[in-house]
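Values quoted throughout were computed directly from the atomic coordinates according to the rules given, and no laboratory measurement underlies them. If you're wondering where the values come from, they're calculated on a predicted model, not measured in any experiment. Cβ atoms are built from the backbone, for glycine too; each structure is taken alone.
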Structure 1
Amino acid sequence: MAEPAADILVVDDDARLRALLQRFLAEQGHRVAGAADAAAARSALASMEFDLLVVDVMMPGETGLEFVESLRREGSDTPVLMLTARGDPDDRVAGFEHGADDYLAKPFDPRELALRIRTILRRAQPAAPAAAPLGLVQLGDRWFDAERAELRTPDGVQRLTGGETALLTALARRAGEVLSREDIAAALGTPDAGERSVDVQVTRLRRKIEADPREPRFLHTIRHRGYVLRPGP
């Protein structure tokens with residue numbers, strides 16, 4: 001079955017690469033816009049909603065990392081795939097720390113780009129009807145609604161990113177069971193993600209579900225084994 005078309009914004013100061021990406025993604029059936037820098041991207045985001053942002057890390061002025069971090073601070077949960085000419089583990093971790101959903105090093109095979117985009121878009125969709133409904137998961141005074149990708153708090157509803165929703169859903173479906181970092185990476189659709197990348201995503205999630213992320217009540221680290229979610233009042 002064909003993948004549904006998505007509205008994608010490509011943010012890259014390299015005009016040639018930006019044009020190539022726009023053309024390639026359009027050939028994949030997507031509706032694609034481009035922006036040369038963070039300021040242009042903000043202008044595009046103000047005029048329409050996008051399903052995915054493809055953002056270059058190294059841009060003049062506001063870098064891709066700074067741009068994505070600011071979007072997350074402002075409450076945006078739009079999925080982000082970051083592109084960079086530097087692909088070592090520390091750079092990947094930095095991308096996740098700043099709020100990226102996935103990370104791809106240049107040069108890359110366009111087919112891998114298309115695959116990662118499909119994975120991110122699928123992850124951002126509501127759970128498939130065939131899956132057993134998870135129901136609401138209590139985390140103290142917060143409630144996780146997997147179907148709506150929402151975290152209900154005493155102050156209202158907090159949106160979760162696609163990656164945060166996938167991570168919390170995977171943990172909640174196997175609540176009380178220790179998931180290895182490999183299990184978590186597979187559930188997120190990023191099996192090649194290193195251990196530190198998984199740890200960073202867990203840290204980001206704790207900031208949203210724990211009153212004190214340094215002393216977690218619900219999302220526990222099991223040394224040398226992985227993580228376990230223990231929901232409750």
Structure 2
Amino acid sequence: MPRLFLLTIAALLSLAGWTQAQEKPTTESVKPGINDSFLDPDLDVEQWVNRFEVESREVFHAKDEIIERLKLSPGDRIADIGTGTGLFVEPFSKAVGDQGWVYALDIAPKFVERVEKLAEVRKLTNITPVLCGQNDIRLAPGTINVAFICDVYHHFEYPAESLASIHKAMSPGGKLVVIDFNRIPGESRDWTLNHVRAGQEVFREEIEKAGFRFLGEVKVPSFQENYFLQFERR
């Protein structure tokens with residue numbers, strides 16, 4: 001039985017008894033219902049592939065630029081938090097090499113299943129799909145040295161708890177990258193203003209409060225709506 005399959009089954013079995021891939025929250029949601037569509041048992045994966053993996057989506061169009069600026073090294077252990085349809089899984093797998101590892105995390109069971117199949121079909125042997133919770137990424141302490149959150153941070157319903165679990169799972173000096181939408185009243189489109197709960201300054205403050213040091217914003221030439229922030233785990 002392939003090692004990938006064993007690791008995935010072990011991860012899923014360890015979650016037995018939890019409902020909808022989430023533990024009971026201990027704080028109030030900052031954006032109630034924002035993840036309902038992903039927790040829908042009838043989620044149509046292909047519908048989301050057609051939505052996420054298209055040139056009109058800025059991070060898809062800028063995928064190569066993002067990967068270049070992420071500067072992964074062979075041996076890195078990266079968590080792709082909110083992996084969705086697995087857009088970055090294969091390039092991450094190639095970047096970290098045989099000595100590295102990619103943990104593809106999502107709260108949607110069907111996305112996790114898709115990534116598992118994707119890894120099997122493309123023979124990616126350094127991938128572990130993980131069904132995570134809405135307030136806990138469910139990785140053991142020191143598991144990763146890079147965390148990647150792309151167009152997903154604004155979906156954190158319980159940011160303080162989620163960030164605490166990321167901090168715990170990351171080795172000291174590890175890198176956290178957050179890519180999200182610029183939310184600027186009077187400039188951003190209505191979809192962003194209605195969907196994204198806060199701007200870059202608020203998100204940065206939350207992340208720094210969770211034990212991460214801000215390293216700076218990385219410029220991505222083709223970005224018009226998104227920003228790329230880099231932090232270090234203290």
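Key figures for this structure:
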{"item": "Test item: distance in nm of label points 7 Å out along Cα→Cβ at positions 58 and 138 calculated as 5.2, pick one of 1, 2", "result": "1"}
{"item": "Of the structures 1, 2, the one that 19 was derived from, the read-out being relative contact order in percent (Cα under 8 Å, 6 or more apart)", "result": "2"}
{"item": "Entry that produces 1.1 once distance in nm of label points 7 Å out along Cα→Cβ at positions 34 and 210 is calculated, selected from 1, 2", "result": "2"}
{"item": "Highest-scoring label, criterion being FRET efficiency 1/(1 + (r/R0)^6) of positions 98 and 162 (r between Cβ atoms, R0 = 35 Å, to 0.05), among 1, 2", "result": "1"}
{"item": "Highest-scoring label, criterion being distance in nm of label points 7 Å out along Cα→Cβ at positions 154 and 186, among 1, 2", "result": "1"}
{"item": "Which entry (1, 2) yields the derived value -12000 for helix-only ellipticity at 222 nm (-39500 (n - 2.57) for each DSSP H run of 4 or more, over all residues; to 500)", "result": "1"}
